[in-house]
Structure I
Amino acid sequence: MRSQFLKTNLKSNLVKLYVLNGLAFAWFPIPTIVLFYQSHGLNIEQTLLLKTILSISILVLEVPSGYIADIFGRKACLVAGSGVWIVGWLIYGFCNSFYWFALAEVLAGVAGSLISGADTAIAYDSLVELKRENFYPAFAGRLVAVAGVSEAVSGIIGAAIAETNLAYPFFLQTACLIIYFFLAITLVEPERHDSIDEPKIALKQIILETLERPPLRWLILLSATFSTASFLMVWLSQAYLEQINLPVRAFGIVWAVFHLLMSLASVFADRVERVLGIKRALLGLVLLLASSYLLLATAYTYWGILFIVVVYMVRGMVSPLILNVINRQTVSSVRATVLSLNSFAFRLSFAIVSTTLSAIASNSLAVEMAIAGGWILIAGSWCWWRLVKLQLLE
């Protein structure tokens, strides 16, 4: 009887995680956040500095937060993270100076770090307990789909509400996170099959052992390459759309279309893996991503939007595929730590690549696209080949 009750609760975890992911990605303020900053007297340099503060806070806390989740529980981290996030968004809603906004970004970084890895770990371990871990690629694909739809819809709503008051989108986001907080409390922590005997020294050991294992090392590097390439396009695409003279009023619509197509692609990720196999699927995604960047470097027309669409669809498809392989290579007791290490690698890679591109390209979007495309082709293909040599993608 107790076993059946636990099974029912673990199944409910999966449904709740869909809802939680949608709430976490309801980014109502994003389409108008620069206008919000400007309304409070911030210039573009201060705006970029705020995002740098956010990136640093996430980078510093990413791996320790995953370790905390493995020690004290993934559910506890989701609840604590959403609580901290609520405070951060309320600061944006009620305060009006750069220093308050900087504090809000630090809190957002803490919150994002606590949630990162913990949500994926609780999902995968719930499936392990249910003996349905083979369902993970489909489940992860649906999570990406939910996130994409949420971003698309909330972006349109947020932009419309911001016409009345630029702070209102932040209150909508806060309301979503309050729901997240109370829903996260109802999650059930799945059983873990091994334990960490020496928590005070285990974090360093986990990191070293992960990096010393060639399969996980190359998987994390390939994941970081994919994530960096897809995240770069979030910012480069806006400059591209501006250069082809797309009307500003169309930006919100295009943003929504990109994310809806990303969601659609993520739903079919597990089917692509079944048809092509993981080895061919990952190589194909590397080639699609690299060629799209290279073609965008030469195609300054509305047709170039199609290549941006391809990048977003690759973004939607690759996450469930590669996270599934990483999860299969990771033991339960350190899963959140390893997943956080994977996120850390992405953020470090993005910081290095974006800074390098800015220094080399001399404000030329075409050069940035071309260099990024070449880097993706070389780095992605090399990581893929190393994994093939290890016979990990068979």
Structure II
Amino acid sequence: MKKRLTSFISLTVFQLINTTRKLIPKESSVVVIAPAPPGSLGDQALLEGLSQLLYQRGLQYDEILVSGNKKIHQTKYGPRRTLTASSTDKIAIILLAIRLIRTRGLIIVGADTTDGSYNITKNHAWIDIAKIFDKIGIAVAFVSFSFSDNPKKEIYSRLSKLSSNIEFKSRDPISCERFKKFVGHRCQLTADLAFSMPAEIGKLQHSPAERWITTQRQNKKTLVALNINSLPINANHEQISSSVARAIRHTQETHPDCSFIFLPHDYRQQQSDQSILVSIYEKTECKSNIFVLTEQRTAQEIKYLTGFCDLTITGRMHLAIAALSQGIPVYCFSYKGKFEGLMNHFELKGNLTQVDTVLDPTKLSSFFDYAIKNHRYDLEKVKRHLPSVLAKSEHNIPSWA
């Protein structure tokens, strides 16, 4: 009896708020939940791309901090304000929704965390918030997400029970089909929000990196942006850096017209690219045609540097997107199925190798050789598909926004 009474009261409250929302004018704003706390340049690129698209539509946004996150994603255009939410307190979520009753809707940026593979507590919080917001008439969309072939059952089961009013927008065709298979909801194919982030020179003007690139271009060098993500590699830094340095030495001998710029794309303490790239640089014998970026830069600044390169070889998906979004071919170290869907957008084949290739200097130098020999051919493919991919990135913005 008590449970039925509670359900009746909840339903009455939801209906009252829903009716009130229909009667009042909406603000030119939305509310956003980020995929993770700040720190990753990949997440920064996602949020900057989103804020850029919202700004172009004359929209501001607020950010909801979820699951213990206390750090704000500061972008060029926001957030206007921040609020906090707890998945353990239904009343608190309802009160939060009331505060946001004039918003046009809620955008949850899923990235690679929608399927429960990283932080299941956060996923439950997203679902709780989405469920309550939808019940009181606030539109909800999960956008720019990928979905693995091994999602957590308790998460995809809960996602499947969400209202059909909620929109789902996956950032690659493979993830889109996986989501439909496991969850059963309709899913719109988009492209990653980071494709919509502009490059910016920022503090790079007249910097050592910009001067070095200018010199390489004047000398007609083929410029290769290189990134090594050590996080998914089952080896220590010494093993990784020694192997990569040997592969680079061989590449320098077979392709003397090439120069390398080492670009980090994650500065977080436990998974920094910078330390491994510096270690590789220290182990290379010929350093005259290598530059390692040691200063911490923003996602927009890294994208700016990538734009001067002829090709990019990377273990970070959003560095690959920084290149592809400027018409530059990429060659990637794949893990957890993260890159296959991205390549599918451009019909690129042979551009991926398993991440363990990094530990085999012979295989790695062969991969470098393949990338350098094929980048002009792949350039045409990338440029041909780029306009449609950029348009798909814009489709992450829901029609109600």
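Coordinate-derived values only; no laboratory data. Being a predicted model, the structure only gives us computed values, none of them experimental. Cβ atoms are built from the backbone, for glycine too; each structure is taken alone.
Structure data summary
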item	result
Origin of the derived value 16.9 (mean count of other Cβ atoms within 10 Å over residues 152-159; candidates I, II)	II
Which of I, II yields 4.8 [distance in nm of label points 7 Å out along Cα→Cβ at positions 80 and 224, calculated]	II
When relative contact order in percent (Cα under 8 Å, 6 or more apart) is computed for each of I, II, the largest belongs to	I
Answer label among I, II for the case where mean projected area of the Cα convex hull in nm², for residues 24-167 alone, calculated from the coordinates, equals 9.2	I
Read-out semi-axes √(5λ) of the Cα gyration tensor in Å, for residues 64-279 alone, computed value 41, 21, 17, structure in I, II	II
Structure from which -14500 was derived, helix-only ellipticity at 222 nm (-39500 (n - 2.57) for each DSSP H run of 4 or more, over all residues; to 500), options I, II	II
Structures I, II, by Kirkwood radius over Cα pairs in Å: label with the highest value	II
Test item: distance in nm of label points 7 Å out along Cα→Cβ at positions 96 and 368 calculated as 4.8, pick one of I, II	II
Structures I, II, by mean count of other Cβ atoms within 10 Å over residues 128-135: label with the highest value	II
